[in-house]
Structure P
Amino acid sequence: MTRRVLFVCLGNICRSPAAENIFRSFVSDKSQDNAIEIDSCGTANYHEGKNPDSRMRQALQSRGYADEGRARQITEHDFTYYDLIVPMDRDNQNHLYALVKDQRERSKVRLFSDFLPNYQPIDIPDPYYGGSDGFLEVIALLEAGCPALLSELIPDRSR
């Protein structure tokens, strides 16, 4: 059974496409490509159809990750299609909560920090208005949380 995960940030050009590309790499490294479908979107349509921010693309490339994606805004269909919807921060989480129709859809929304060691920081910081270090910090946080997210979606049955 294929599991479907959707990463969400505000404009879908920094944090969520980074999460999509990094998580896809983690999934591929564990040979689970056919088991998990991965996408990303934004709660706003500011950058609809655009590639990830050039600074995030550069940061991803510097760490050996793909830099693919096209910005899109979340749709009503996403709440029924995806098994897990992962906002990068509480502002986007609250925006998603305002869009859900019922408790079943609400239960699919989980902060990325739920998968970080010690659940810290609570919000993955938006690097858009900062310097290049902010993009690398986001990547480091995403790398720290992806193993736990993968373990939740595809539990290791060898233990």
Structure Q
Amino acid sequence: MNLSVDIQVASDSDDPPEPDSINRWLRAALERELPADDDREVEVSVRLVDREESQTLNRHYRQKDKPTNVLSFPSDLPPDLPFRHLGDIVICAPVIRDEAREQGKPVDDHWAHMLVHGALHLLGYDHIDDSDAAEMEEREVAILAQLGIPDPYHLTLSKQ
């Protein structure tokens, strides 16, 4: 798969992941989920933001007036283009850092999880009802395991 990731850093966070890591995490999710016989270039945009931008977007698109860890905006481009732009993933760097600390996990593991989670949303997965949530979580756990990252749901549950 030829993957093109446009990374925009609009955050003052001093600890964003390296672009190579972002590419590796997204590639793991997309290679597992996209058809192997589709040889079009795959494009994803990733924007790393601060709390203010995250809160503005979350309020506007989800009617939730608070910053959030990840937002995904699937593309609505025609499917028959010579490339496949999946959409945009917006990640709030300070929220990721704080959640990782609260959940007692390495911050890079949480970054990977949120990027995989966002990529699955771009592909149409959601967690609106319990069965959809279970399917999405199962896929996340499998992708993260390929990356050597422990089950984030088990870690979170064991901390409560």
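All of the numbers you see were taken from the coordinates with simple rules; none came from a lab. This one's a predicted model, so the numbers in the text were calculated from it and none came from an experiment. Cβ atoms are built from the backbone, for glycine too; each structure is taken alone.
Match the computed value -15500 of helix-only ellipticity at 222 nm (-39500 (n - 2.57) for each DSSP H run of 4 or more, over all residues; to 500) to one of the structures P, Q, and report its label.
Computed on structure Q.
Looking across P, Q, the calculation of P(r) over Cα pairs in 10 Å bins from 0, in percent, for residues 22-85 alone that yields 19, 42, 35, 3 traces back to P. Structures P, Q were shown, and distance in nm of label points 7 Å out along Cα→Cβ at positions 62 and 78 at 2.8 was computed from P.
In terms of FRET efficiency 1/(1 + (r/R0)^6) of positions 30 and 150 (r between Cβ atoms, R0 = 25 Å, to 0.05), the structure with the greatest value among P, Q is P.
As an exercise: mean count of other Cβ atoms within 10 Å over residues 94-101, calculated from one structure in P, Q, equals 14.1. Which structure is it?
Structure of origin is P.
A value of 26.4 was computed for mean count of other Cβ atoms within 10 Å over residues 6-13; which of P, Q is the source structure? Computed on structure P.
Looking at structures P, Q, which one was relative contact order in percent (Cα under 8 Å, 6 or more apart) calculated from, given that it came out as 26? Label of the source structure: P.
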